[in-house]
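Listed below are the structures to be examined.
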Structure 1
Amino acid sequence: MSTYVLCLTHSGDYFTIDRVMEALDRYGKRPVRIDTDRFPTSLRIALQPELGASRIFLPDGRVINAGQIGAVWLRKIFPPKFDEDLEPKFRDGCMRESAEAFRGMLDLLASKPWIDPLRTIERCESKAEQLRLAKSVGLSVPPTLISNDQDEVRAFYEAQGGAVVTKMLTPLTVSMGKPDMFVYTSPVSPQDLDHLDDLRFSPMVFQKRIPKAYELRAIYVDGELFLGKIEATSADKAPIDWRHPNAHQSSWQRGELPEDVKRKLIALMDGLGLVFGALDIIKTPDNDYVFLEVNPRGEWGMLEMQLDLAISDAIARAITKRMT
């Protein structure tokens with residue numbers, strides 16, 4: 001009976017998924033790509049919970065039983081692709097039922113090695129938990145306020161001398177899938193303080209804006225760190241959020257971190273219980289390293305593509321190690 005590595009992603013994914021699957025092949029494993037957005041329209045499953053049994057019917061005709069699965073790599077989970085003419089109320093119900101069924105399948109694979117388990121990822125996406133743990137292991141973190149109270153936000157803004165950015169606690173998502181809307185990290189202006197009414201619908205994260213010499217993305221894989229950096233070109237042109245489409249004025253370069261900062265980042269990831277994570281860090285002009293956040297499903301393809309960092313091989317090795 002063949003042993004497979006389920007690689008959970010989506011139909012629009014490329015490069016990162018391909019590189020990891022190629023690396024798994026080199027390590028003698030059998031990766032199988034699962035495009036989660038193809039469920040339930042072209043990907044079918046059958047679950048028998050009391051028996052701990054599940055079957056996945058792939059679009060190419062293959063059928064994979066739970067007993068054939070040796071490990072799971074959770075890169076992304078996207079919501080289903082339904083026909084545009086599907087009636088909205090029916091679509092919403094189908095979305096909920098599909099998400100619940102797919103999660104049921106994942107739960108039946110809980111005894112398998114995962115990088116990383118969905119429940120662990122969901123717990124670790126808490127920004128409050130991340131910042132608390134980061135502070136406890138000795139990392140520098142920015143002064144932060146999470147609030148829906150207008151007066152608290154104005155007081156925080158004044159305390160930071162107006163140098164404040166805002167972002168969301170989570171992306172706005174549909175089911176377990178990708179964001180259908182994303183709010184980038186943005187500066188807070190004095191005019192914004194007159195328009196805080198929407199906080200009554202949703203709290204937000206407010207942080208002191210940290211001056212940057214450059215920003216680092218540290219990819220953590222099973223105790224290893226792979227580092228890329230983006231230089232701040234000037235005080236008024238440096239992107240607040242490098243993920244923004246207009247932030248491509250800077251290209252990635254290889255980055256470095258002091259050994260004590262590396263040890264603290266590894267301690268943070270150990271505390272979170274994650275095998276993989278993409279960490280964002282600012283190096284200040286005063287040579288301090290300030291932790292911003294960790295994304296348990298963060299992007300790393302640009303670092304491997306531009307800097308030839310062997311991240312895909314590290315992921316494949318981490319999976320392989322847990323299968324033996």
Structure 2
Amino acid sequence: MEGFLSIAFRLLVNLESLNSVETVGNLVRHRTAPIITGQDGSYSIRFVPAISGESLAHAYQFYLVEEAKKRKLPLSPYSERGEFLKFTDDKLIKEAGISIPENENGIRNAEVQVMLKDYVCDVGGFLYAGAYPIKRTSTFQVGYMLPAVFETEAAALESQFQVRYASSSMKQYQQPYNVEVGSAVYTFTFNLDISRISVPSTEFGERNQKDESELAKQRDARVVGALSALAQFLTQFQCGAKRSRFLPNIEPLSAIAAYSPNASFIVCPGNSKKFIGESVKRAQTFSTVMKKLQSNVTVSTLAFDKEDAAEGVEGVEVTKTPEDFMSKLVDMTMKKG
């Protein structure tokens with residue numbers, strides 16, 4: 001199982017408070033971000049509701065924790081309870097019994113030890129900021145979930161008035177408050193470099209063959225766990241906060257995925273319904289260009305569509321539900337790998 005997977009999703013999300021940033025008086029504010037909108041050479045800035053990439057990454061990594069438990073993969077006590085501290089300092093390194101590198105030659109061994117102690121650090125990366133830093137770049141990439149750039153008219157923020165009820169003898173606890181909620185046609189992109197899972201990123205230094213062999217033995221389980229976590233993440237959308245009383249109304253609209261066993265190809269963001277056709281065309285052209293350069297690159301594409309975004313697009317299989325989409329995507333990656 002090798003290769004690079006890139007997915008862009010479009011979702012209709014109504015009345016969500018998934019990413020609040022601060023409280024101003026009795027107002028809980030929603031995160032906003034500036035984006036550039038416009039067409040035909042005329043552009044403007046709009047501040048729109050947004051959900052941070054950190055929020056999405058936390059949700060995906062929490063699914064990784066669940067997969068680690070099922071597959072008997074290692075977890076640190078912090079990751080097991082959803083606190084992704086990831087061995088950032090000496091205290092956390094020493095608690096896990098990991099050797100702090102005394103020079104550059106010890107960095108690779110320390111990285112492998114961390115990966116053998118915590119599966120989340122393998123897939124999600126980590127940074128130990130000591131005298132000799134250990135850096136493992138995350139094998140997955142995810143950015144902000146933003147309103148589709150060419151459909152920002154379908155994005156709004158509004159505060160909702162609430163009152164905490166208390167009995168007449170406890171009136172001091174009965175206070176009004178406001179929660180800002182957002183609604184939008186959101187889009188986000190998620191990339192997963194399957195080839196780097198369970199593979200140390202440090203190319204230099206001493207190697208402990210016993211540890212590296214153990215890591216290699218776990219590779220299949222680690223890759224399958226990452227794909228299983230992704231399938232749950234993209235079909236359940238259990239990300240963000242304030243879900244107990246502000247559970248958003250979420251309807252997946254469309255998606256495009258590209259998988260290549262031997263190249264890193266990233267799909268177009270879902271800023272408009274054209275993103276499926278544009279991604280498929282780019283994937284085909286990219287493969288042609290690479291063949292001209294005597295590189296046998298193949299890019300396979302797959303789509304999910306409930307809004308006619310794939311209408312008229314040739315060269316891509318289209319599914320009708322996110323679950324069918326993920327099922328076929330798993331088949332694609334397992335077969336190609």
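Okay, here's what the table says:
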| quantity | calculated |
| --- | --- |
| Distance in nm of label points 7 Å out along Cα→Cβ at positions 106 and 298 from the coordinates reads 2.0; which among 1, 2 | 1 |
| Among 1, 2, which structure scores highest (criterion: relative contact order in percent (Cα under 8 Å, 6 or more apart)) | 2 |
| Per distance in nm of label points 7 Å out along Cα→Cβ at positions 138 and 162, the highest-valued of structures 1, 2 | 1 |
| Winner on FRET efficiency 1/(1 + (r/R0)^6) of positions 10 and 50 (r between Cβ atoms, R0 = 25 Å, to 0.05) once structures 1, 2 are ranked, highest first | 2 |
| Computed 1.5 for distance in nm of label points 7 Å out along Cα→Cβ at positions 26 and 314 - originating structure among 1, 2 | 1 |
| Origin of the value 36, 25, 17, where semi-axes √(5λ) of the Cα gyration tensor in Å was derived from one of 1, 2 | 1 |
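Every number here is computed from the coordinates shown, using simple stated rules; none is lab data. Everything quoted here is computed from the prediction, not taken from an experiment. Cβ atoms are built from the backbone, for glycine too; each structure is taken alone.
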